[in-house]
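Below you'll find a set of structures to go through.
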Structure P
Amino acid sequence: MTHSAEMPAVVDRYFAAVNARDWAAIAPCFTEDAEFWMLGARTARGGAEIAEQLRKSLEPLPETNDEVVRVAADGTLVLAELVFRARTPAGDSIRLNAADVFELTPGGEAITRVSNWSGSPRQAG
């Protein structure tokens, strides 16, 4: 895997949609049979189900942001290391390190699978 200064366009659109909470813009980033696997959660399949799972997990938090800090790519496999920041309804700040591994279609125009890992939440300092 090599470090890449440029994130594939579809992955960039995905993060922009998640950060904007634009649930309708998430689904088109995925193929119809795409999978989103998150440690500790059920696997979502297809763009609409993936967008809905993300909405249900993020909407209860008044503020969320994925900051991509490093991207590495090898063909259609993309690793995005990120810092997730959020604010709880009680006003507490949380921060956790995470990684998303994206598998793209051969032309790179859509996401076929995301494997997500995140560490334990910490209070932001």
Structure Q
Amino acid sequence: MSVGGRTGLTSVTVGLLFLGTLFIAPLVQAIPAVATAPALILVGAMMMGALAEVSWQEPGEAIPAFLTAIMIPLSYSIANGLAFGIVAHAVLKLVRGEARRRDWLVYLLAALCVARFIYLA
């Protein structure tokens, strides 16, 4: 949809395709975890390859990237891992006095992540 659908027909087409997934979902759930494990391992390896591009000399970039990469598997949740990274990024920018370089939405998102952690604790 965000790629360039310009007419109302785009919304109808997407809606029909989503409707079609309702019937396919039980078939996808029937696939055992053993069959999807190799794909997950491959995705994890690709994520590790992306860590090579992180500037490890810059703590403001390295610490959130490290926390995100570590917390995704430790918490068994991509959302929790990303939330840890977002909070670490915001805290580091505040501590280092670089708060004005970031938009206020970064700090709002970090506050929402902290509120989520407190709520789910």
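Below is a table of values for the structure above.
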| item | result |
| --- | --- |
| With mean count of other Cβ atoms within 10 Å over residues 48-55 derived as 18.5, matching label from P, Q | P |
| Among P, Q, structure where relative contact order in percent (Cα under 8 Å, 6 or more apart) as derived comes to 25 | P |
| Among P, Q, which structure scores highest (criterion: mean count of other Cβ atoms within 10 Å over residues 80-87) | Q |
| Comparison of P, Q - label where FRET efficiency 1/(1 + (r/R0)^6) of positions 40 and 96 (r between Cβ atoms, R0 = 25 Å, to 0.05) is highest | P |
| Structure responsible for 23, 17, 12, with semi-axes √(5λ) of the Cα gyration tensor in Å calculated and labels P, Q on offer | P |
| Value 0.90, calculated as FRET efficiency 1/(1 + (r/R0)^6) of positions 16 and 32 (r between Cβ atoms, R0 = 30 Å, to 0.05), assigned to which of P, Q | P |
| For 0.10 (FRET efficiency 1/(1 + (r/R0)^6) of positions 8 and 88 (r between Cβ atoms, R0 = 30 Å, to 0.05), calculated) the corresponding structure among P, Q | Q |
| Origin of the derived value -26000 (helix-only ellipticity at 222 nm (-39500 (n - 2.57) for each DSSP H run of 4 or more, over all residues; to 500); candidates P, Q) | Q |
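Throughout, read-outs are computed from the coordinates displayed, never taken from laboratory work. What you see is a predicted model, and the numbers here were worked out from it, not measured in a lab. Cβ atoms are built from the backbone, for glycine too; each structure is taken alone.
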